[in-house]
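Peer 1: Read through the structures below before going on.
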Structure I
Amino acid sequence: MPLTNMNLTYKIKKSRRRSISLSLMPDGSLLVKAPYGISEATVKEFILLKKGWIEKHLKKQECDKQRARDMGLLSAEDLRRIRKDAKKIIPERVEFWAKKLGVTYGRISIRLQSSRWGSCAQSGNLNFNCLLVIMPSDVLDSVVVHELCHRRHMNHSKEFYAEVEGVFPNYKACDKWLKENGGAYMKRVYAENNNT
């Protein structure tokens, strides 16, 4: 749905949540997560209140696209090789860090995703973005450790982060690197699909 005075489109996803949240998608559109029963007018008002945040993140997306072009966009052949490498490397790193942490895990899925680097399900199944294998190795390890620590803490509490940093002291620096550079890596795949 277009929001004309900001030249943006947005999609509303409603669920049993208490608050509204906003995500900027790789194609420059907005995803609004909102509680059931919230009005369209309230959603529009929320988006307008977040104008500064939206403009800042749209600018970062443009910078990421340029950096992606500078690094080189990834071809279908590049992605096949990356997926193949990821299926070997990521399970090895999961096994290594799981032993250090003394935790178990379920199935490992490795995919090319447009917005996430990793996740851990309640069941113990782990999911990782294959692009992690073309990043610095400590950044990959930081994501693996983050997801494995969810085997003890299915939240982002102080206790969770204390555990992550206890086993991986360089975590904050790696997390900062990922926030600053991850978007450009995503755009190496998705930039040309976004009519740029």
Structure II
Amino acid sequence: MPAPADFRAQIQALRPYLLRYASLQLRDAAAAEDCVQEALVAALAGESGFAGRANLRTWLTGILKHKIVDAIRRQSREAPLAAEDDEDLEDLDGLFARNGHWTERPPAWSDPDGALEQSRFFRALEACLARLPARTGRAFMMREHLGLETGEICKELDITPTHCWVLLYRARMALRECLQQTWFGK
């Protein structure tokens, strides 16, 4: 193990390398400088733990890696608000009185369990719609989702009104059967 003065000189000689390494990892000069300083302080404090089995540069880089990970964690916890977030918060200021209470209470949720159940139902319906033949599904969506009249559907799909009604009937029956199996019969 090197003498204490020699050890400090070797560490100081490796400082530029450590700073480049930290800068590449953090992409922030101030944060990199802080991490290198923390790593050097930890190395000096743990000088007795360095037995010389590894290269000094490797040992210091290992310490620095841990300091970089700590800095990244700290940055993610303490991330400053973006400028657009500040604007959003300013919009929220109007919702509260000076004493911190609501100026107008938000409405209570009508039925969160019902909303969740409804979203699950619509996912089941979408899965059933995906099982329909392409033209049948398209006719059904044009009628029920887009609200098109029979004439518009016939023109778009190049079919007769009778054929359109058959497609819509088949779609409804297939969806009924699918939902009976996947949703109502669960």
Structure III
Amino acid sequence: MSKHEQSAAPQSGPTAFKGVKEIEAHARTRMEKVLGDFQHEIGSIRTGRATISLLDSVRVDSYGTPSPLNQVAQLHVPEPTLITVQPWDASMIGPIEKAIRNADLGLNPGNDGKIIRVPVPPLTEERRRDLAKKCSHVAEEHRVALRNIRRDANEHLKKALKEKLISEDDEKHALDAIQKLTDSSITKVDQLGKAKEKEILELK
């Protein structure tokens, strides 16, 4: 299960009623987690531009422990189509270069004995379209997760009303607040997703 699916999964809690404000705050926290997951997930989708996040999935064997690349080297993007990797320990150049090659990213690193250079080749038009579709799919998954959180919060409110723990006015105001929070969060997903798709489809 992905992070956003975990965030959107129904939350069981203590039987004691927590109050309208707590229901709203809980929904807000879960939606913020979904948005954070979305930003991370689309950040790792490759565009025609070099970014450090392209190498987020690379793990390097460091003294027998698989470590994220940014824990064993300093990463820079000196130009739009190049990433440089400067190992903290020069003896790690070979393992780092091998890890980047084996990460199935379509990247072909080279080194001069001190620093690894990772050219980021331009994407084909077909590959750009595929990645834009992936971005759209990821955005829709996160919109669904946000709507599931809204549904859970609304169900808590309806149960509280049924049990006479809150008034009809309380429920109405809280339902409106949850809806506004959902709309705002979905708008952020839409904006971030469209910006990423545009970035992917721009021909350099």
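Computed from the coordinates by the stated procedures, all read-outs in this text should not be read as laboratory data. Computed from a prediction, not measured in an experiment: that's the story for all the values here. Cβ atoms are built from the backbone, for glycine too; each structure is taken alone.
Peer 1: Tell me which structure, out of I, II, III, gives 6.7 once distance in nm of label points 7 Å out along Cα→Cβ at positions 51 and 99 is calculated.
Peer 2: Details: I: 5.7; II: 6.7; III: 2.1.
Source structure: II.
Peer 1: Any idea which of I, II, III comes out highest on distance in nm of label points 7 Å out along Cα→Cβ at positions 19 and 163?
Peer 2: Checked I, II, III; max of distance in nm of label points 7 Å out along Cα→Cβ at positions 19 and 163 sits with II.
Peer 1: Using distance in nm of label points 7 Å out along Cα→Cβ at positions 27 and 147 as the calculated read-out, with 1.5 as its value, let me know the right label among I, II, III. Each step should come with its number before you reach the end.
Peer 2: On the way: I: 2.6; II: 4.7; III: 1.5.
Of the options listed, only III reproduces it.
Peer 1: Here's another thing I want to ask about it. Which structure, out of I, II, III, was helix-only ellipticity at 222 nm (-39500 (n - 2.57) for each DSSP H run of 4 or more, over all residues; to 500) calculated from, if the result is -19000? Mind showing how you got there, number by number?
Peer 2: Working: I: -17000; II: -22500; III: -19000.
Working through the options, I get structure III.
Peer 1: Thinking of I, II, III, which structure, once percent of Cα pairs over 25 Å apart is computed, gives back 47? Intermediate results must be reported in sequence, preceding the final value.
Peer 2: Details: I: 47; II: 68; III: 53.
Matching structure: I.
Peer 1: Separate question: For structures I, II, III, calculate relative contact order in percent (Cα under 8 Å, 6 or more apart) and state which one comes out highest. List each step's numbers first, then the result.
Peer 2: Working: I: 20; II: 14; III: 27.
Comparing I, II, III by relative contact order in percent (Cα under 8 Å, 6 or more apart), the maximum is at III.
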